[in-house]
Structure P
Amino acid sequence: MGIRLDQVSKRFGAIEAVRPLDLEIRRDEWMGLFGHNGSGKTTLIRMLVGLSQPSSGQLLLDGDPMDREAWRELRRTLGFMPERIEFHGDLSGEETLRYFAGLRGVDTKTVGPLLERVGLGAAARRKVREYSKGMRQRLNLAQALLGSPEVLVLDEPIEGLDPRGVRDFFALLREGGPRTVVISSHRLSEVCRQVDRICILVDGAVRALGTLPELYEDLDLPVKVHIYGTGAMNGTFHAALAALGAAAVARRGEALVAEVSQVKKTAFLLGLRDCGETIQHLHVEEPTLEGAYFDAE
């Protein structure tokens, strides 16, 4: 199912945490939410899962306004993985998940297979206080996956996980088939490879929205071409690079670094063929999501 925010805002007294914004989370889309502390990201997530109501505007579910019945329907098909969750340390992982299953009206027969699925099958009867941080994250994910929700909202889900844990986490999410997923994270490089679209929030407003290539184009982030050459890389060579479309050229160690816009990248690289005797090798440094993120702010 798809969710649309229509001029949704949230105020806390004189503080406008989320300014009136329009945002569509499409059916079966994976969207990444990024923003520094105070950007409105957490407030937006709380409104998406019904923990907080907008000060103005409305949320629509598959195009229909979210009345009381619609909220009930969403909660039946929504899984939420909060950034922090306190589990009772004296309960086992299995007992904990059975408790959450009871709260959500989910058949407890699914608890065992779900613990196996998240890699906690062997630790199902261990006390949660004995779990590592990564194991608690897996248990947090398991409670969010109870009932095979159509919509998943995940707040900092990979915080504290090592690279293998991050890989396994996203593999688990992909197993359940198509679903709408909203992921909030500071781990930009890992998340950008997983989501369909990216939303960057700054001061409670959407500063950038789109796919990664669209974000690069909107922000006009340059490519950096590192050129390692012979002694012939003099002032004349600098001028040649500028003529090929380099917006700036700077020396960095043994290399010349030319900044080139995305639209001129292909022509610039093709033009370097005429400088073959001057160039020993080169390295193309594409802009990163971190670059897009900080440029947006």
Structure Q
Amino acid sequence: MRVRAVLKNSLADITNEKWIDHSRNSFIEGNIAWVPVKENEPCEMEIPKRIRYHGRGYFMIGDIAVIHGKKPCPEELEEIKKFRHPRGVIWIESLYGVSRIPKSEIIWGDAGEVRHRENGYTYILDPGKVMFAQGNRNEKMRIAQLVCNSNSDERVADMFAGIGYFSIPVAGCGARVHAIEINPVAFDYLNRNILENGLSGRVTSSLGDCRDQLQGVYDRIIMGHFEAISMLPSALSHVHKGSIIHLHSIGTIEDQIKKTVEGAGFSAVIDVHKVKKYRPHVWHMVQDVTIS
């Protein structure tokens, strides 16, 4: 690709320049934007065509590549290094305990704390020490959009807040959020992320078991944990007619939810959403439970 160098903050000023090839995207490198140039126009350099990646699946969290599942072989690791040039590569074998602590290993380079940008928000975390729900990106924004569209000053409980991946965007859409987390390491990052995103006036955090920390009545409760169904009775003690509970599970559990809701003296309308494939033929699901 033939390109010219332009200061990144000057991109808006050159949009109508006739030499720009608008069929291609600019390449950003630090404060410089390498802008594509038409064939008959002079350029400063030519960037080789990027090789398409066909290797092992991974996530980038900040500048660290994160791999789940089976440990990658040396050839897979080399492909990721050549394609993304990460600061380091972490292998997460599994998550354990109610705190969802990663069993992780640095398999190349350096790791540690990162600043990760997602959907306009910044998250500070160490992906080797706390979970980051990268695969739930669309679900996080779906819930935030529901709050934005509700036209009310919602009081929301995030019962498994982690580092704030639901709490932050929901508060950014105007809700008053009670974020609860049991893992002290994740709780520390949660508080840092609340400050980092300028949301200290909208988010109250609590450290401990969410069943003991819930207070008052909530308009919306987020239950982003696969064991959430066992804690649904506690959530139902803090709802009113019209409250909505977003309950995560592996596979659909509508019958269990209805039985528990009815046992608490309520009825409910349940809408089911797929989040992502959990394993072959099994989906990570979210049930939107509207209390009536």
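By the measure distance in nm of label points 7 Å out along Cα→Cβ at positions 67 and 83, tell me the structure among P, Q with the highest figure.
Greatest value across P, Q: structure P.
Given a value of 47, 26, 23 for Cα extents along the principal axes in Å, for residues 91-202 alone, point me to the structure among P, Q it was derived from.
Q
Assuming 10 is relative contact order in percent (Cα under 8 Å, 6 or more apart) as calculated from a single structure, say which of P, Q it is.
Value 10 for relative contact order in percent (Cα under 8 Å, 6 or more apart) corresponds to Q out of P, Q.
Computing helix-only ellipticity at 222 nm (-39500 (n - 2.57) for each DSSP H run of 4 or more, over all residues; to 500) gives -9500 for which of P, Q?
P
Can you spot which of P, Q the value 6.3 was calculated from, given it is distance in nm of label points 7 Å out along Cα→Cβ at positions 107 and 267? Display every interim value, and only then the final one.
Details: P: 6.3; Q: 5.3.
Structure P accounts for this read-out.
Comparing FRET efficiency 1/(1 + (r/R0)^6) of positions 99 and 243 (r between Cβ atoms, R0 = 25 Å, to 0.05) across P, Q, which structure shows the greatest value?
Greatest value across P, Q: structure Q.
Given that Rg and Dmax of the Cα atoms in Å, derived from a single structure, equals 22.4, 74, which label among P, Q identifies that structure?
Among P, Q, the structure yielding 22.4, 74 for Rg and Dmax of the Cα atoms in Å is Q.
Every number here is computed from the coordinates shown, using simple stated rules; none is lab data. Every value quoted in this text rests on a predicted model; they were computed, and no experiment measured them. Cβ atoms are built from the backbone, for glycine too; each structure is taken alone.
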